[in-house]
Structure P
Amino acid sequence: MAIKVLERKPLTLLERTCVPQLLGGLKVTLQNMLRPKVTLEYPDQTPVIPPGYRGAPTLVKDPEGREKCVSCQLCEFICPSKAIRVTPGEIAADSPYGHVEKAPAAFEIDMLRCSYCGLCQEVCPEEALWLQTRYSTTGTSRTAFVNDKQTLLAMGKTLPDSHHKWDLS
């Protein structure tokens with residue numbers, strides 16, 4: 001196989017000194033310096049959250065304040081990053097809600113592993129998981145980002161219940 005040598009035109013004096021590249025970069029910098037800025041005073045001012053934004057998953061309650069989760073563990077099985085851990089628990093038989101099969105004894109979501117895909121919300125048959133519009137989370141350790149059941153219920157809202165699983169009739 002023959003090797004073909006390409007002839008390249010020699011660089012001019014300006015090209016060798018990089019002056020055109022420097023002037024081009026300065027032109028872009030000056031254009032951006034003179035453009036009006038849009039700055040928010042965070043956290044007093046927050047950006048507008050677009051519709052369809054998928055934020056942090058949380059547990060929600062029904063209008064009577066009861067948790068909706070029946071620990072079916074579908075969210076745990078569908079989670080691609082394995083961020084959700086559900087430990088099923090029993091509801092006491094003498095409870096007025098004893099006819100509901102189970103409730104989670106423990107429910108944890110590791111927000112550092114969560115990819116905010118929304119599959120957990122889509123698969124939940126009781127609509128117990130809901131993606132909130134919360135986008136800012138802070139912590140000082142990795143364990144601060146593991147939300148337990150109480151934290152998830154506190155972050156969540158009360159949503160209407162179309163399933164009425166608590167009703168005896």
Structure Q
Amino acid sequence: MKDYTNCEFLIEREFNAPRELVFKAWTDPKHVAQWWGPKGFTNPVCQWDAKAGNSIYVVMRAPNGTDFPMGGAFIEVVPPERIVISCGALDEKGVMLFEFVHTVTLAACNGKTQLTIRSKVTKTTPDASKYIGGYEQGMSLSLDRLAALLASKNEPGRKQK
């Protein structure tokens with residue numbers, strides 16, 4: 001079993017949407033609930049109040065009905081350029097199996113947005129490897145869903161909600 005303690009991941013993606021819209025998609029719980037998690041997952045619970053010090057609680061539901069709760073907190077929120085959160089999966093007793101600190105930066109570039117996510121594992125347990133090992137793929141699938149959401153919100157003539 002791989003030890004992921006202090007392991008770091010870097011994910012970059014460009015979105016064809018203005019930075020303010022991408023920031024809103026990361027900070028508005030109604031939007032987060034639409035894209036967080038791999039394709040086919042839903043988020044029936046999405047407590048996501050993007051202010052430093054506020055807690056995070058999301059329940060991702062797999063297509064087979066299995067729930068995957070996660071918890072965490074907002075560390076820093078600098079509109080519309082930076083979000084820092086700590087979060088991780090919770091076991092059946094609500095104990096965190098691992099913790100990531102994600103630093104999300106958004107850079108505007110010619111009407112598009114360059115997203116950079118720097119993720120560092122800060123805490124781990126023996127049961128965490130199966131989750132952490134799939135982090136990059138899972139986040140990539142989530143970002144695919146985010147891209148689709150942004151495209152639907154960024155259509156010419158469409159009013160922003």
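Here, each number is a calculation from the coordinates, and none is a lab measurement. Remember, it's a predicted structure, so these values are computed and weren't measured experimentally. Cβ atoms are built from the backbone, for glycine too; each structure is taken alone.
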If distance in nm of label points 7 Å out along Cα→Cβ at positions 77 and 101 is computed and equals 2.0, the structure in P, Q: Q
Structure responsible for -0.34, -0.64, -1.07, -1.18, with log10 I(q)/I(0) by the Debye sum over Cα atoms at q = 0.14, 0.20, 0.29, 0.32 Å⁻¹, for residues 21-68 alone calculated and labels P, Q on offer: Q
Comparison of P, Q by FRET efficiency 1/(1 + (r/R0)^6) of positions 5 and 61 (r between Cβ atoms, R0 = 25 Å, to 0.05) - largest value held by: Q
Origin of the value 1.6, where distance in nm of label points 7 Å out along Cα→Cβ at positions 13 and 109 was derived from one of P, Q: Q
Among P, Q, which structure scores highest (criterion: Kirkwood radius over Cα pairs in Å): P
Comparison of P, Q - label where mean count of other Cβ atoms within 10 Å over residues 53-60 is highest: P
Label whose coordinates, when distance in nm of label points 7 Å out along Cα→Cβ at positions 125 and 149 is calculated, return 2.8 (choices P, Q): Q
